[in-house]
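What follows is a set of structures for review.
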Structure 1
Amino acid sequence: MSGTGVWERLRAHRASWWCILFLGAVAIASLAAPLLPLPSPSALALQDEPAPPVPPWRELVRHGFRPEFADLSWTDARLTELRGRVFGDLQTAPWLGTDAKGRDLLARVVFGSRTSILAALAATLASLAIGVLFGAVAGLAGPRVDNLMMRTVDALQSLPFVFLVIFVIGIVNAYRAELSERFGIDRETVFYLVIGAVSWLTMARVVRGQVLVLRNAAFVEAARVAGASPARILARHVLPNVLPVVVVTLTLTIPTVMLTEAFLSFLGLGIEPPKMSWGILAADGIEAINPIRIAWWLVAAPAVAMGSVLFALNVLGDGLRDALDPRTRRS
């Protein structure tokens, strides 16, 4: 199946094409967040009450940008300096409103998307590096090795994920200073490692099932008779034919990981303030809701942002499945 044909079929699937454009825009906005003319997500105005959204057509921009950030990497610091030279003190109006501490909600949603993207990236890399290789080796190996490897997957999948996170985070909290000083490992790093450590299990099962079907295919038997080594058979004949299933599985894994990150951060087991994520924003919004006043925008903004991204990923997964399925190839 040629890459050109897959791309043409994907572009013909209008819903998937619009989802690709939307997800690309979200990714660019997330990576370039310090460069955008947004208010600082950490700039406080404790004297102000939560303000409702202001539509852009009523008020487009304001002055008074303050470069206050909780933690910036070297790259983000350079982007922030460039933002100051390009836009000065100009910043967008509170299009999504402000929270109980006077912080701009649009800026916090954009900066909080970085956490979800990093968690999805950790899961993607783990699924590709561990899940694909583990499943392919299990499928090509003999019954004894296959049984041992898959029983390992069963044992790991039987562990309650939330309990595992609580256990690991508890250990990190007890030795936080030593881990940070000696190894440079903080709670956020451990959180990403835990997500990556369990996200490859489903991928391994899917790939192993596909390899079991392909191992007896005629072209694999021909390569084996020709003297090709198992590693060559895996790299040249098996993995390229498993790629469509891998791509579709990844598009379905990423939404699950993003929901998991938001859920754990909402419970206080994931990302810690002052760092931001959509789960933390939702938790802050619920805390700000009381019987006297309901600041609905504090919950609606992160919920709509996360829901739209998850919806786009699921639609894209359906489009990729149809585009990569040889049975749907047009004449």
Structure 2
Amino acid sequence: MDIYEQAINGFLGISGVNAWEEMQILFQRIASAKPYHWSLPVRACETIGGTPEQAVPAVIAMGCSHISIILVDDMLDADPRGEYQRIGAPAAANLACAFQAAGLEAIVRSGVEPAILSIALTSFNRMYLMTALGQSWDVKCPIDETAYWRIVQTKSSPFFGAALQIGALLGGTSIETAGKLKELGNLYGEMIQIHDDLSDTLAVPANPDWLQGRSPLPILFAKVVDHPERSRFLELCGEISDENALQEAQDILVRCGAVSYCMDQLLRRYQSAQEALQAAELARPESIESLLDEVIAPVWKLFDAIEVSPPGIATP
């Protein structure tokens, strides 16, 4: 039985869930796709010498939080693909609350000692509060780089930090080591956000971020940095549903330095995460190293293609 099947079985055993068919169906449907982020507590547990089974309650908790956050985020973004489109906003909001509570219950049922349980629950709850704050700021759209990073550090990073911290705590590591993994998770979350921003911005056809006038990092850069094609880029943003306009705008992202800037920010965080990983003195650091390498891999491929090495950073 894999970790996702174990998570489904554990989730179905939570009081209240066993009487709520809609929750069961949604959790099982999403778990069946084996979302990568749900496995982060397992990575953390393994890296401190624990077993995947010890991390199952954390996998359930982070799975519940992931579903809850997406349910709300889709409504805030008016995403046409959101679950609320099928079941209605009131039902989606109610389900989001239920999944949040189920996530807390999963941690309570983990059976760890009270002192560790308290830290794990605090981490999970703090993650929710910060994510909600970040979602609130994100709705207003960042107008400068300071606002962008503030949103990333509240909306995106806390989930990943909590996932690694709680997984490590349930695996039996020290509070200090779990705290170091939380910081690593925060850096990883920032890397994921930059990576996703690049992928979404360069996607064809136009990603909803373009169509809704939002400002992921590459678009924000091209909008606010003084470069020769800035005025033209702003014009194109208003015509982005046209394929030619999208192509021209994406070409400008490359020429104006937006893509290079994002790659630089990824590399900086990768280097910081590598340094933090070495300082943490973990039993099996390769479990976390592979996470970082997967996010940075597209950057290495690009440097290989142009036969240039990033300065001061050794490629894997």
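Where a number appears in this text, it was derived from the coordinates with a stated rule and is not lab data. It should be emphasised that the depicted structure is a prediction, and the values quoted were computed from it without experimental measurement. Cβ atoms are built from the backbone, for glycine too; each structure is taken alone.
A value of 19.1 was derived for mean count of other Cβ atoms within 10 Å over residues 46-53; which structure in 1, 2 was it taken from? The read-out comes from structure 2. Calculating distance in nm of label points 7 Å out along Cα→Cβ at positions 174 and 262 for structures 1, 2 picks out 2 as the one with the greatest value.
Computing Kirkwood radius over Cα pairs in Å gives 20.6 for which of 1, 2?
Working: 1: 22.5; 2: 20.6.
Among 1, 2, the structure yielding 20.6 for Kirkwood radius over Cα pairs in Å is 2.
I have -23000 for helix-only ellipticity at 222 nm (-39500 (n - 2.57) for each DSSP H run of 4 or more, over all residues; to 500), calculated from one of the structures 1, 2. Which structure is it? Clearly, the read-out refers to 2. Each of 1, 2 could give relative contact order in percent (Cα under 8 Å, 6 or more apart), but the derived value 17 comes from 2.
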